[in-house]
1. In terms of mean projected area of the Cα convex hull in nm², for residues 125-212 alone, which of structures I, II is highest?
2. For FRET efficiency 1/(1 + (r/R0)^6) of positions 61 and 133 (r between Cβ atoms, R0 = 25 Å, to 0.05), which of I, II scores largest?
3. One of I, II was used to compute mean count of other Cβ atoms within 10 Å over residues 37-44, and the answer was 13.8. Which one was it?
4. If helix-only ellipticity at 222 nm (-39500 (n - 2.57) for each DSSP H run of 4 or more, over all residues; to 500) is computed to be -12500, which of I, II is the source?
5. Given a computed value of 96, 43, 35 for Cα extents along the principal axes in Å, which structure among I, II does it belong to?
Structure I
Amino acid sequence: MPITNTASRYGSVAKGFHWLTALLILTVVPLGIFAHDAPFATDAELTRKALLFSLHKTFGVAIFFTALARILWALTQTKPAGLHPDRKAETFLAETVHWLLYASLVLVPLTGWIHHAASTGFAPIFWPFGQSLPFVPKNEAVSDTFSTLHFLLERVMVFSILLHVAGALKHHFVDKDITLRRMWFGNVIGSAARDTRHTLTPLIGAAGVYAIALGIGAAMGFFAQNNDAPARAALGEVASDWTVQDGTLSITVTQFGRPITGSFTDWTAAIRFDETALETAGDVTATIAIGSLTLGSVTDQAMGADFFDAPTFPTASFTAPIKVDGESYRASGTLALKGAEVPVTLDFTLGIDGNTATMAGRGILDRRAFAIGDNMPEESNLGFAVDVAIALTATRNTQ
C-alpha cells in the first residue's frame with residue numbers, strides 16, 4: 001500500500017495518523033473523566049487521582065504533537081476527493097467537522113497544557129522536559145482562564161467526533177459506499193470526483209461554531225472568578241510602633257516530592273521594637289487571614305476541612321517576644337492555628353536605616369502539630385515539614 005495519498009485514496013501514513021489519533025482520544029477522554037471524579041480523601045486515593053491526571057496530561061501532550069505532525073503531513077498531500085460532490089450540504093458539513101477536528105486536536109491539548117504550566121503543584125506530565133512553557137507565567141488567573149477554555153473546547157471536540165463517527169457510519173451502512181473502508185488499511189480505491197474544488201466556507205463555519213461555544217460559555221459564567229472560596233476574614237487596623245509598608249508571607253509544602261509555594265495576601269503585624277535593647281528588643285503579634293492563601297492548583301483543597309478548614313478557623317495568630325541573638329534576631333512564641341497552639345521559632349535578620357526597617361526570616365513547621373492533612377499520614381504525597389518565609393519593610397511611627 002502506498003504511503004502517500006492520491007486523488008482517489010489515502011496513503012498508509014495518513015491512515016496511521018488517523019487511527020493513532022483515534023486511539024489517543026479514546027484513551028485521554030476517559031482518563032480525564034475518571035481523574036476528575038476520583039476521590040482524594042486518603043493517601044492512596046490522592047495517589048491514584050494524581051496518576052490518572054498525570055496520564056491524562058501526558059496523553060494530551062502526545063495528541064498535541066501527533067496532531068501537529070498529522071497536519072504538516074496533510075499539507076504535503078493530495079486530499080482524496082469526496083465521493084458525493086453533488087451533495088453540497090453534506091459536503092459542507094463534512095468539511096466543517098474536519099476543520100473542527102483539526103483545530104480541536106491542537107487547541108484542546110494546548111489549552112490544557114497552558115493551564116497546567118500556569119498553575120503550581122499537583123499531577124506532573126510524565127516527560128523529561130519540565131512542567132513549564134515559555135511565556136506562560138505561574139499565574140492562577142491565567143491557569144483558570146485556560147482551564148475554562150480547555151473545558152469548552154473539549155466539548156466542541158467531543159461533539160465533532162460524534163458527528164464524524166455518525167457520518168462515517170451513515171456512509172458505511174446507509175450509502176454503502178467506501179468512505180469508511182478507504183480509511184482502513186488495504187488497497188481500497190475510489191473514483192476521483194470531477195469537482196475537487198475547496199472553499200473557505202467550511203473553515204468559516206468551524207470558526208463560527210467555536211465562537212458560539214465560547215459565547216455560550218461566557219454567558220453561562222464559565223469565565224467568572226470562582227466564588228466558592230471561603231469568605232476571607234476581615235482584619236482590622238492594629239496599633240503598632242512600626243507600620244508594615246509591604247511584605248510577603250509565604251509557605252512552601254512538598255507534594256509528590258515537588259515544592260509548592262503559596263502566600264497569604266492579607267495579614268497584619270503589631271510590632272514593638274527597640275533596636276538599642278541588648279536582650280529582649282520587643283514583641284510582635286501577627287494575624288493572618290487563612291482565606292487569603294493561594295497555593296497553586298491545590299488552593300481549594302488547602303481550604304478544606306482536612307487541611308486549614310478556613311470556614312471554621314478563618315484566622316491564625318503568632319505572638320512572640322523578639323530576642324537579640326548576636327547579629328540576628330529570634331521570635332520564639334506561639335502559633336495559634338486551626339484550634340491548636342504550638343510553640344514556634346522564627347529566626348530573622350534585620351536592617352535599620354533611620355526609620356525604615358527591612359526584615360527577612362524563616363521557620364519550619366510540622367503540619368501534623370496542627371492536624372493539617374491528617375488524612376495523609378505518609379510523606380509520599382504531602383511532606384510533614386512546611387517552610388514559612390516572611391519578608392517585610394516597615395517604617396517607625398514617630399508621632
Structure II
Amino acid sequence: MLVDVVLVAAGSGRRMGGTDKSLISAAGLPVLRWSVDALQAHPSVRRVVLVAAPDRVVAYGSLGWLPAKVTQIAPGGDTRTASVLAGLTALHEAPGERAAIVAVHDAARPGLTGELLDRLISACGSDASAPALPLSDSITQVQGDGPSRVSAGSVPRESVAAVQTPQCFAGQHLDRVISEMRARLKAADVPTDETSLLERIGIPVHLVDGDPRLRKLTDPTDLPAIEALLAPTASGIGHRLAVVAKALGAHASLSRLRAGFGDDVHPVGSAGELRLGGLRFPGSPALIGHSDGDVVLHATADALLGAANLGDLGRLFPATDATPRGADSAELLREVVQRTTAAGLVPHWLELTITARSPRLADRLPEMGDQVAALIGLPASAVSVKASTGNLVGDEGAGRAVRCTALLLAEQRGA
C-alpha cells in the first residue's frame with residue numbers, strides 16, 4: 001500500500017524568537033530529521049513533499065541529510081492551511097499513480113514512529129484516520145475574556161481527546177480535500193487541522209492510539225520535555241556516548257567507554273531458509289556462507305569483538321573444517337559473548353541496520369531486537385533494529401545480497 005506524505009515545516013518560528021524550529025537540535029538531531037528519517041524507514045511511504053517557508057526552500061535543498069523519499073521541497077503559505085494546500089497540490093501534480101493514502105504531518109512533532117504509521121494505515125481504509133491521546137485534566141467550557149473569564153460548565157473528559165499528526169485520508173479523496181481547502185481559505189474559514197476539514201465534507205475520521213512522544217514544539221519551554229521523550233530512541237553517537245557515560249556514573253573515567261563496529265554481507269542463495277537475527281523467514285532462501293549466513297548475528301559478534309579488541313569473527317571461527325558447515329550463528333554469538341564478558345566488556349547499547357530488498361522485515365523487527373538482546377544480555381529497550389529496503393543500490397538493491405551493520409557502545413571493566 002503506497003502512502004504519500006506532506007511534511008509541513010513552513011512556520012515562521014515567531015514563538016521561538018524567529019528561529020527555524022525545524023532545524024533546532026533535539027536529542028542530538030535536528031527536529032526535522034526525526035520525521036524524515038522515520039518516513040524514509042517505513043516501507044509503505046513512497047514520497048514526501050517537504051513544505052518550507054519560501055525564503056528557506058533553497059536552504060532546505062542544501063541539507064545533505066534529506067533522504068531519497070523527499071522528492072520535492074515546496075514553498076508554503078502564510079498559514080498552516082495554505083502550506084498544507086501547497087503540499088497537497090504538489091502531490092496531486094506528481095507523476096505516477098495516486099497513493100492509496102495521503103498523510104499530513106507537522107515537522108514540529110519529531111517523535112514519529114513506524115508503529116504509529118502502521119496503526120494509521122490500518123485504520124484509514126477508504127475514509128481517514130488520526131492519532132489521539134486521552135486528556136487527564138478536567139475540561140471546562142470558558143465564557144468571557146481576561147479577568148472576567150468564568151467556567152461555563154464542565155465537559156466529560158471521556159468525550160474529548162487531543163488530536164495529533166500525522167492525519168491521513170484515502171487518496172481517492174484528494175481532489176475533494178484540495179477543493180474544500182481552497183474554498184475555506186477564500187472564505188477565511190480556516191480549519192484548525194485536516195481532521196476538522198475532513199469531518200466537514202463527511203469523511204469519517206477513525207481515531208487510533210496516539211503517542212506521547214509526538215509532543216509539538218511550539219515555544220522554547222517545550223524543548224526539554226521533547227528531548228526527554230526522544231532520548232530513549234535517539235540514534236546520534238554523541239547521545240549514545242552520553243547515555244553510557246551516565247550509566248558509568250558521574251565520576252567515572254571516559255577512558256572506560258568502548259565502541260565496536262560490525263559489518264557483514266552475504267549473497268542470497270537459491271535454496272534453504274533465511275535466518276536473520278536468530279529468526280527464521282520461511283519462503284525466503286538462505287544466505288550463502290560457511291555457517292547459516294545470519295548477517296545480523298555476525299555483525300553483532302564483530303561489534304562485540306571489536307569493542308573488546310579480540311579480533312573478528314572470521315579469525316575466531318574460520319571458514320574451514322574447524323567450524324562446522326551450516327553452524328548456528330546463535331551458538332557462535334554465545335561463544336563471542338562468553339569471551340568478551342571474560343575480557344571485561346559490558347555492552348550498554350546496540351544499533352543494527354539491515355539493508356535488503358526482501359523480505360519484508362518491518363513487522364518482525366521488534367521480535368528480532370528481543371532475540372538479539374537476549375543473546376547478548378541486554379534489555380530489549382537497549383537494542384535498536386532498523387531496516388532499509390527502498391532506494392537501494394548495488395547487490396543489496398538488486399536483491400543479490402543482504403547486509404547488516406552494527407554499532408555497539410560498551411564499558412570496559414577490569415577482567
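1. Largest one: structure I.
2. Largest calculated value belongs to I.
3. I
4. Numbers: I: -12500; II: -9000.
Working through the options, I get structure I.
5. Considering all the candidates, the number was obtained from I.
Only the coordinates and a few stated rules stand behind these numbers; no lab work does. What you are looking at is a predicted structure, and each value in this text was computed from that prediction instead of being measured. Cβ atoms are built from the backbone, for glycine too; each structure is taken alone.
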